[in-house]
Structure P
């Protein structure tokens, strides 16, 4: 009887472990290389830039920048437009040339992007983890690259851990 209890306990633990890890395993990772995007603004003197990139799932991807004041990413499908929110990062601008997408069943769920921003006159660099919802693209976490030499792995751990079941935008951004 004792061995039956032990076997069933082990099976129950394995089932729980498999179920909790399954959420991250069904995510597919894809990358958008910004260098492969095409500029849509024809004027070389324009203070505004809009890049058209390869689709992310069913969405057309656009990256916009207006001088140092505005930077944004949008996913568009017909009349539906999901816009990133980098308001928590003053004068945000991309610091990397790659956007990492974590998708489930062809739909983007998380966006990972390295950005630079100004904080009290100091230039900061973070890896942002954003959630893609039906309402927009909102930041969940910012991982400081200066404090986290394994920032990419830290973000993946956040996706697998505390943010694995997050379905809506938080009121505050977690900072690491």
Structure Q
């Protein structure tokens, strides 16, 4: 089956699943939501580049929630990226300092115990301007501005995010900030 026909079929399935979720609740809605995520991941795999993005630069994903860290790592790996993960800002900075030359993008949760995402972003940008940084949070930008005043350097991506959203944001940041 040609790739474009397969993508169209998956988009059709995705639409029907989204409709079914809107009419369901409880366990059924949860299972349908998982099917939506898997369908989005299939679409992302079909759209993933054949060559490892950005010359093989890694992505460092820092989040104190295991589930988010693991899912995001799988999403990025499925898109051809090599992924390093850390459970907090301090261990993330240790990993970054050991691997700075091979990291093209850092994705960091804004709100974490200890060293928060803004501190991580500021520290990275103070010595590695070409490394892209994406801050993530379940809070909206307005709420973050109330709490923190400014997002600091880098881009912002609100949770929850889809595989396609994550892939597009990373690709954009690595093209503009990262590089050889």
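When helix-only ellipticity at 222 nm (-39500 (n - 2.57) for each DSSP H run of 4 or more, over all residues; to 500) is computed across structures P, Q, the figure -18000 traces back to Q.
When distance in nm of label points 7 Å out along Cα→Cβ at positions 118 and 134 is computed for each of P, Q, the one that comes out at 3.9 is P.
In terms of FRET efficiency 1/(1 + (r/R0)^6) of positions 46 and 86 (r between Cβ atoms, R0 = 25 Å, to 0.05), the structure with the greatest value among P, Q is P.
Comparing distance in nm of label points 7 Å out along Cα→Cβ at positions 70 and 126 across P, Q, which structure shows the greatest value?
Values: P: 2.2; Q: 3.5.
Largest value of distance in nm of label points 7 Å out along Cα→Cβ at positions 70 and 126: Q.
Looking just at FRET efficiency 1/(1 + (r/R0)^6) of positions 30 and 62 (r between Cβ atoms, R0 = 25 Å, to 0.05), which of the labels P, Q belongs to the structure with the highest value?
On the way: P: 0.90; Q: 0.35.
Max of FRET efficiency 1/(1 + (r/R0)^6) of positions 30 and 62 (r between Cβ atoms, R0 = 25 Å, to 0.05): P.
With mean count of other Cβ atoms within 10 Å over residues 102-109 coming out at 15.5, pick the structure among P, Q it was computed from. Answer by label: P.
A value of 9, 34, 32, 14, 6, 4, 1, 0, 0 was computed for P(r) over Cα pairs in 10 Å bins from 0, in percent; which of P, Q is the source structure? Derived from the structure labelled P. For relative contact order in percent (Cα under 8 Å, 6 or more apart), the highest value in the series P, Q is held by structure Q.
Values quoted throughout were computed directly from the atomic coordinates according to the rules given, and no laboratory measurement underlies them. It should be emphasised that the depicted structure is a prediction, and the values quoted were computed from it without experimental measurement. Cβ atoms are built from the backbone, for glycine too; each structure is taken alone.
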